[in-house]
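Input: structures, listed below.
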Structure P
Amino acid sequence: MARDPNSDGEVVHLLSIGDLADRTGVATATLRVWEERHDFPRPRRLPSGHRRYSEADVERVAQVLRRRDAGVRLDVAIAEAVSPPAPLPPSVFAHLRRTNPQLPVHRLTKSTLIAMSWAIEDEFCAQAPAAHLYGAFQRTQYYGHAQARWEDLARTAASAVVFADFPADDLDASPHQIALHPGSPMRREWAVVCDADTMPAVLTAFEVPGQSHVPDAQRDFEAVWSLDPADVSESVRVCRAVARHALTDGGLVADDDALEAIVAQTPSSQPPEPAGPLAVAALHARMIAYIDRRMR
């Protein structure tokens, strides 16, 4: 470990590449490969040519590891670590369209969307061990139709949070109820997010404007869904950001530590795995059956 004065004349301790490897658990050979391919982490060079790193580099590498373990590609995780984070759009649908533009968009009626949501809830949310669940229902009355289902799901979930135009936040309810602000884009959004190590899934849809006179079940939504852990991780980030904004504005939580006590989400020791082919086939079969049942 070396000592070096910073711009204010304060002496700071610098780490060798071996020190950085010990602190982060990333092998020195891997750190060198990252530097060569991604210019990360970027070391200071001593006159001898030896690399030196700061405590900030330790945190950046740790951040990359957390994002990679959440399913984010290494190059994307590194870009996030070295650049100021872009503000998250307060909409799961908008964020997924931005981060994964290859996801196909389908126009669906609300009736079809409900059937697909039930299929995900029954096939994935109800079976995923220690899942963190998020649901966006637009209006309180729509959540009322699904409340019994979500109360059942919340009993075995690690955490469960629902969003709608509730009169107020209700953190004593199960699931926790987050009141969306009048201007929140999620008031026009439908979402089911199942964040779990083995059965991650997200379905999100945005209501097409100009349907004030369309019967409720026939309203059209533009929808995307994914079983990719990276897409689910990004969806969770938006849900947590919306919850944080609502709860801090309302004075119910002061910081991220307080939010963690509500959304009891802890990093998994293992990276999440995409659903296997049998699970995907079972979900698709259930979707078809539920859609068929609602059409009769």
Structure Q
Amino acid sequence: MSGLSSPRPEIDRGFVRLAEGLVHYRAAGDATARPLYMAHAGPGSSRWLVPLIGALAPSRRVIAPDMLGNGDSDAPTPGDHGIAYYADTALRVMDALGIEQADFYGSHTGAMIGIALSARAPDRIGKLILDGVVLMDRAERARMLRQYAPAKLPDDHGGQLAWAYQFCRDMFLFYPYFDRDAAHRTGNGVPPPEVVHAFVVDVLKALTTYHIAYRAAFSYDMAGALAASVHPVLLACSASDPTHGDLPKAQALRPDASAVLFPAGAATEVVAARILAFLD
């Protein structure tokens, strides 16, 4: 905890090679400290975890890969993949980096990967921080599969550029983003242009593959997996996260879990301090 007041460590970037190709990751912290594997939400990359990586690294060895098909990582193998595939990928990344056991932080899709990994290899995972648990019934998941993450290709008119901007911008304004009416407003504003630009660039980098992890997430029974999990869990969410209404449902599924709803705009140091208090 005292490490939060220390100068922020530098965040390094690297690659490991899996059968699919290269996996890009960000890393920070003392290599002898206990590892914390961080899995980002989709779409995007570990870029969006950088502030939290910096705040946690004085106390942990932090590893934050880009999911296959996102960010600067190569594409998954062809075909449909479930969350179990991404959990296996995380395990193979840990093997490649020589990490025998780690605590795990996951946001949205990343939280699903963490739960699946803890079931797949329970001895390799310590504690779980699940930030933004998304709970949907079968009908909701089917609707998301149909509408949320369309497969995209570049076209002769650059239509993918306009689509990517609207897709990213509307995620801040509506949930789900394609229900653009008053009832589905998030109450959040559009962030500064440079933030939206970075988000759009991440999506365009992964234009033809971003949807694969999304479709895995929308096919996953997170409620059942969470209820069956046995690892110590911190359920976390920001009040600005449009899925924060699922936090009480997640608590009901894991009444033994710790839980925190951060106020909108909570400082990164506040979030990191709560995570470290749970891990310690």
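Summary table
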| quantity | calculated |
| --- | --- |
| When volume of the Cα convex hull per residue in Å³ is computed for each of P, Q, the largest belongs to | P |
| For 0.95 (FRET efficiency 1/(1 + (r/R0)^6) of positions 49 and 73 (r between Cβ atoms, R0 = 25 Å, to 0.05), calculated) the corresponding structure among P, Q | Q |
| With distance in nm of label points 7 Å out along Cα→Cβ at positions 41 and 129 derived as 1.5, matching label from P, Q | Q |
| Entry that produces -11500 once helix-only ellipticity at 222 nm (-39500 (n - 2.57) for each DSSP H run of 4 or more, over all residues; to 500) is calculated, selected from P, Q | Q |
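Throughout, read-outs are computed from the coordinates displayed, never taken from laboratory work. Bear in mind that the values here come from a model prediction, so they are computed numbers and not experimental data. Cβ atoms are built from the backbone, for glycine too; each structure is taken alone.
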